[in-house]
Each structure stands twice: as C-alpha cells, then as structure tokens.
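Laboratory data are not the source of any read-out in this text; all were calculated from the coordinates shown. Every value quoted in this text rests on a predicted model; they were computed, and no experiment measured them. Cβ atoms are built from the backbone, for glycine too; each structure is taken alone.
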Structure I
Amino acid sequence: MAIDTTVSPYRTGVRFRSLRGTYVREWFVRALLGGCSALSVLTTVGIVSVLFFEAYRFFEAPEVTFWGFITGTQWNPLMGAEKTFGVWALVSGTLIVSLIAMLFALPLGLVTAIYLSEYAHPRVRAILKPALEVLAGIPSVVYGFFALTVITPMLKIFSDGFSTYNATAAGLAVGILCIPIVSSLVEDALRAVPQSLRDGAYGLGATRFEVSIRVVVPAALSGIISAFLLAISRAVGETMIVALAAGSRPHLTLDPREDTQTMTGWMVQMALGDVSSFDLAYLSMYAVAALLFVITMVLTVSGNIVRSRYREVYQ
C-alpha cells in the first residue's frame, strides 16, 4: 500500500500562523519584561539624581561646609542667629535606636528561627511562622503609638528617668518590627542546610542542641549575617516609629532614657511643610537623606559580599 507523503497546504498554513503567533507572544513578553526592568532602573536613577542634586544645592550655601556637616555635633538649622548643621546629632540618635532594636531583635529572631527550623513540629511551624509574619504587615505608625502607650509606661515602672519620648521605647518597637524579618530569613537559611549534615552529626552521637548550634548555624552563617544586615538597614531607615516615640530634640547623647531625634525623624519634620522649600533647613533634609542612602547602601553591599564570600555550596 502506497503512503501519501504530500503535505497539505492547509496544514502548512496553520502551522506557520501558529509559529508566527508564538513569536509575537514571545516578543511581547520580552518587551513587557524589559520595559518593567527599565522602568525600575530609571525610577531608581531618578530618585538618586534628585536626592544628590538637592544635597549639592544644600552644600553650595555659604553657611554650610561638608566637613562641618560630617563632623559637627550641633544641629540647629531652624532657630538662632547662627545656624549649625552638625549631622552627628542626628546620627547618634539613629545609632542608639538601631542598637537597642538590634540587641532585642537579633537574638530573639535567631532563637525563634532555630526553634522553627530544628525543633518545631510541622503543624506548629505552619501556625507560628504566619503569625510572626503578621507582625511585618502591621503599619509602623501602629508600633509608634504602641511604644508611646504601652512600652514607655512599662519602662517608667522600672525607672523614673525615662522621659515621655525616649530612645529605648522607640528602639524596642523597631526591634519588634524587625523580628519577623530576622526569623523568616534566618529560618530559610537554616532549612537550606542539607539534611545529610544533620544525619552525620547525629550518627556521631551529637544531641539536637549540638547539631543546631555547632553544625547547622555555622553552615548557614552567610545567610544569617545577610539577614542581620538587612534587619539593621530596616532599623536605620525606619521612620514613623522614631518620629512618634523617640522625640524631636537633636542632640548628641548616649543615654537611652532621653528623647532624641533620628535622621528619618528630621526628614519627617521637614516634610510636614512648616518651612519653605527654598529654605536651607528644608534642603538639609536632602543632605541627611543622601547620607542615610549611603549608609544603607554600604550595609546592603556588605551583605552581598558576605553572602558571596562565605556561602557554602553543597551537593
């Protein structure tokens, strides 16, 4: 019996139209993805350009010097015959609030992650992890009011030296906000460690605690450090909590019981519109924002370096 090897022109036309439609769809998807990527890059470039352009305008003023801005400890751009622009008065407030937040969030987040990864039953983990992530979804302004109405009165029970606005209450509230970030990212790093490492340690007679502390945590160290640096960046850049609970008095202090003002707190104060957009105090907001951008960028780059240098690759 002869086999018909001819190809139907109708089938060929259908196949051609199908391939052409596939190419059109692929081109559209590539164009859409490329446009979204270009939009995100252009948005970032635009923000950074505006930020540093306005900061340059601030440093052009005869009352301001870059060295005085970086090393000065007096910040008084609004009142007085002689205005001062020493950013360390704001940096100190940011550092003390971030330090308190990290002293609270990092150990608690690490312990929580170890429990969820190594000890918790799968059903318990399925309940606790979403409950922790709910904390990350609460607006930061709620944490600010929580610091004012709950944390500060509790601190005053232990000591009368705490003012109504203080760095400790703001730091603890920021720490609560950062706990879900630390615990979630650290748990992901711990669970990425191969089970064969745990089984080998158990085969040598190690206990679960020894396996967790001496095997799993060192193996996931790069991910843990990256999570810590990300949480520090989040604490440094937090705005509403410190604007509500830390205070608005910029001064160089190491006493966490006193009120203080952070870099983001000053930016909120200037963004309220109480001063002219052509005023030097308003332009100082961009200089402070540029410095904050540099700090967070250094933390982000450091995290990437740590992750790439100390990352463990397992078969």
Structure II
Amino acid sequence: MREAIEDYAFSEKMSVDELVSQMEKAWGFTAGKLAVGLRIMERMVEDKKCVKFLSFTGNLVATGTRGALKELVKRKLVDVVVTTCGTVDHDVARCWKNYYRGSFLMSDARLHGKEINRLGNVLVPNESYGMIIEEKMRPLLQSLWQKGIKEFSSGQLCREIGKSICNESSILYWAAENKIPVYVPGITDGAVGYQTWLFSQDHDFRLNPLKDSGDLNEIVFEAKKSGALLVGGGISKHHTLWWNQFKGGLDYAVYISTADEWDGSLSGARPREAVSWGKISEKAKKAMIEGDASLILPLMVSALITRIGKTRRRR
C-alpha cells in the first residue's frame, strides 16, 4: 500500500521527538533515513535480550556532541562502548579545560605559532590537550603502579580513568559509574596512549590488548542478540563488527557516516556489505544515515530519550 508524503506542521511548543516523528511521513531524503534509524534504535534499546554496542570516533568528543554520547551511557541505553584513543584524550581534557569555537578557514600557521591546534572548526590549545592530559595521567599511572597494578587492558585503563580523573560531564565517568566497559583497540594512538608508553620507559608497566579480546569474546558468545549504533568509521566501527560476526552478526545496526563506499573503505561500507561478511545478520533491522553526526546524533538521542521515557512510564 502506498503511503502519501505529508508536509511538516510546526508549533511553538514542538518537541524534538515530535519533529523527528514527522520525518516518517514528511520523508525527504536523509530525513526519512533518520526516522527509520531512530525506530530501529528504539526497538534495540527496548529488546531485553539484546546487548547494545555504541561505536564512535574521537573527533565528536571535541564538540558538544560529547553530551549526546554521555547521555546514552549515563542513561544505560548502551551496554558496551568501542571507541578510539581520541575519545579518551578529549574526554579527560575537557573535564579540566575548555576547547573553543573556531573556523575551517583560519590560518593554521598562525594557530601553530600560538600553540593552538585546529580540529575542523574546533580550537584545542596545547594547555587544554597534551599538557593537561600529562598532568592528570602521570599521577594516576604512578598511583596504580604503586598498588602493584602493572598491566592493563584498555577496558581496565578506561575504567580507572573514569573513576579517578573525570567528572560528571564525562563519558568515561558514567561508564565507570554504570559498569559499562569501554574498549579502545587503538589505545596507543593518542595522548593518553602516549603517556602510558612514556610511563613504561622507567616503570615495569604494559598494556595488554589481548585481555580486551577475551572480554569481548565473552560478551559476544553469551549474547542472545546484539545491536549497535556505529557513528563514523575506522577501527572502532570495524572492531564492533568484527566481534559480532562470531555470534551470527548484529541483529540491529544503525550507521551514521559521511564516508563514501566507492573507494572500498571500511568507513564508507554500507550495512549491506557487512551482511556478506556475516558481521550483520541477513535478517537484521538496519539503516544507513548519511550525514554529520554532530547534527544527526543530538536529534536522535533527544528523541530516543523522550520515546523511551514515555514507554517506561506506561509500564
């Protein structure tokens, strides 16, 4: 049966959920995909048999989108986080220092002379990044080492960071508080990872990524069903997909990405390609939303929180 497209209707008191709900009938191009993706997320969160993965890249944590990611963890709408070292870097740094609004068109040579790093249109002064991370990480590592803890997986390290040097604005803080594991397969690829290497030069200390693999193995093989919100690409996306192939693939999958598929990259690959690898089930509910996650994710998280709240109040 054909469904007619309807125009948006607006009011002064319209909620984000009401706006997004209209996208299902207003349709459009990306709007229709966002509406479908949100429905899948809603079903995934409400599926009690489903282990819910959240995968995202660190660049988003340098922006206010960190707050949207934090809410998913704080409200226990996800069970496992897989991300990059950049996430740990920016999450720790922004607990203590500010990042600033900038422009894509600023003079990078001039910024370098002022010891300011540019991440897209976000400005990250050295004092707000490498310097504060070293200031916070060195005493933490020293304290753990003195307690006799001389080997860490990324999951263990993220938990200790969340417990010790983060605050309530932090993704890692809430992950530790809610006992949600955070895995960083590329843990040495950033400032926090560099600090662990630097510490190891004069201490008997090492990182053990194989422990993360063991943990993920247990999570996946004990899961009756699994689903994932995969934001961006790279190692965090692949790691999430990789492990879920061993249980027959994800049962729910929502991608948000700006990457193209024509170059054969994992970052640009659509959910349908993952089906061929067995990383997403043939019967899975899946959606691909092309667009900037700093715009799409806050809309989805806001609407999702409203919908889940309404559902739980009715019970």
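Where does the value 31, 57, 12, 0 come from, among I, II, when P(r) over Cα pairs in 20 Å bins from 0, in percent is the thing being computed? Intermediate results must be reported in sequence, preceding the final value.
Numbers: I: 25, 44, 22, 7, 2, 0; II: 31, 57, 12, 0.
Clearly, the read-out refers to II.
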If FRET efficiency 1/(1 + (r/R0)^6) of positions 160 and 184 (r between Cβ atoms, R0 = 30 Å, to 0.05) is computed and equals 1.00, the structure in I, II: II
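Quick check on the output: 0.45 is FRET efficiency 1/(1 + (r/R0)^6) of positions 24 and 120 (r between Cβ atoms, R0 = 30 Å, to 0.05), derived from one of I, II. Which one produced it? Could you put the intermediate results ahead of the total?
Details: I: 0.05; II: 0.45.
This figure was derived from II.
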Structure responsible for 11, 34, 28, 18, 8, 2, with P(r) over Cα pairs in 10 Å bins from 0, in percent, for residues 96-263 alone calculated and labels I, II on offer: I
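For which of the structures I, II does the calculation of Cα extents along the principal axes in Å, for residues 208-255 alone return 28, 25, 12?
Working: I: 48, 20, 17; II: 28, 25, 12.
The correct label is II.
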Highest-scoring label, criterion being distance in nm of label points 7 Å out along Cα→Cβ at positions 128 and 224, among I, II: II
Of the structures I, II, the one that -15000 was derived from, the read-out being helix-only ellipticity at 222 nm (-39500 (n - 2.57) for each DSSP H run of 4 or more, over all residues; to 500): II
